[in-house]
1. 1, 2: which one has helix-only ellipticity at 222 nm (-39500 (n - 2.57) for each DSSP H run of 4 or more, over all residues; to 500), as calculated, at -22500?
2. With mean projected area of the Cα convex hull in nm² coming out at 14.7, pick the structure among 1, 2 it was computed from.
3. When distance in nm of label points 7 Å out along Cα→Cβ at positions 85 and 157 is calculated, the result is 4.6; to which of the structures 1, 2 does this value belong?
4. Out of 1, 2, which structure matches 16.6 when mean count of other Cβ atoms within 10 Å over residues 21-28 is calculated?
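Just so it is clear, none of the values below were taken in a lab; they were calculated from the coordinates. Keep in mind the model is a prediction, meaning the values are calculated, not measured. Cβ atoms are built from the backbone, for glycine too; each structure is taken alone.
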Structure 1
Amino acid sequence: MNSGAVNIRRAARGDEDSILGLIGELAEYERLAHEVTATPALLAEHLFGDNAVAEALLAEIDGAAVGFALFFRNFSTFLGRPGLYLEDLYVREACRGRGIGRALLKRLADLARERGYGRMEWSVLNWNQPAIEFYQSLGAEAMSDWTVYRLSRDGQVPELPPPAGPKYR
């Protein structure tokens, strides 16, 4: 699979199985396979449906998917402009070192500039030194003053207890 040229394209309806396969590989790499509950139908709805909330790019060699970037728009109150949040970037191990990750990030940066976005952001697992070094080689900076928080239980946002103190309306 290392023989052909790399093609980066926007994912489209019909790519759900390829994307889900890459998500599964990423989850294995990140030691989080037990957390994957995505299905082709959910990807179709949320990436390509009438109310799509995310987008994806696919990297292909000879028509076979070898990597992807899944992203969505966020917003910076300080900049007063939207931004691009990269949820996942993954390249199959056998295809790493060919510039595919860099090509995916370049396409994302181009899209962000075309759309007038103020920045790109993403998270990296603290133990993933190869990814950290790769991002730093591109000039990305770790936001060491920030900690990511999450509210999620079994793939759903849990109900929170009411605030203590005076009653809220």
Structure 2
Amino acid sequence: MEAKKGAGKKGSGKADWALNHIQKLYRLETQLKDKTVEVRYITRQEKSVPLLSQLHMWLMKSAQQVLPKTKLGEAIQYCLNQWKKPERYTLDGLLRIDNNRAERGIKPFVIGRKNWLFSQTATGANASAVLYSIIETAKANDLNVFEYVMTCLDELSQPDVNIEQLLPWQFAKR
């Protein structure tokens, strides 16, 4: 989007073309959301790979036509330098087109990182990391985090507790 804003009226058509092409890829992924892994893989091979190929050719051509120091030129060069990454999701129906879920998962850590500078010991920092990992894994398994942690604390106070059964992915099966 910055590249589009910085391109001015003359260059915004180029940015619009690229954004529109990327939107086609995302629309296709929306249609595939509830499909099987096999169907996603086959459809990506049939539809996403050609779209990505067109986008790559456009990037290569545009890199020759756009000044490299402009926002659009920088965006084009960045895409070309990272090209293997966008292609990777087409190789496996389990993969997602982007890493937005992971980005959302680490957002609390990014926001809180200044607070963690004051961890008094490495052990305290490690304990925080373990706790956050458990919380994010509980979220990923669609657990109510508060109830999950409270249940774990209750059960951990009992003798002969099976810790394996308290892991979020096991707990979700209960």
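1. 2
2. Among 1, 2, the structure yielding 14.7 for mean projected area of the Cα convex hull in nm² is 2.
3. 2
4. Traced to structure 1.
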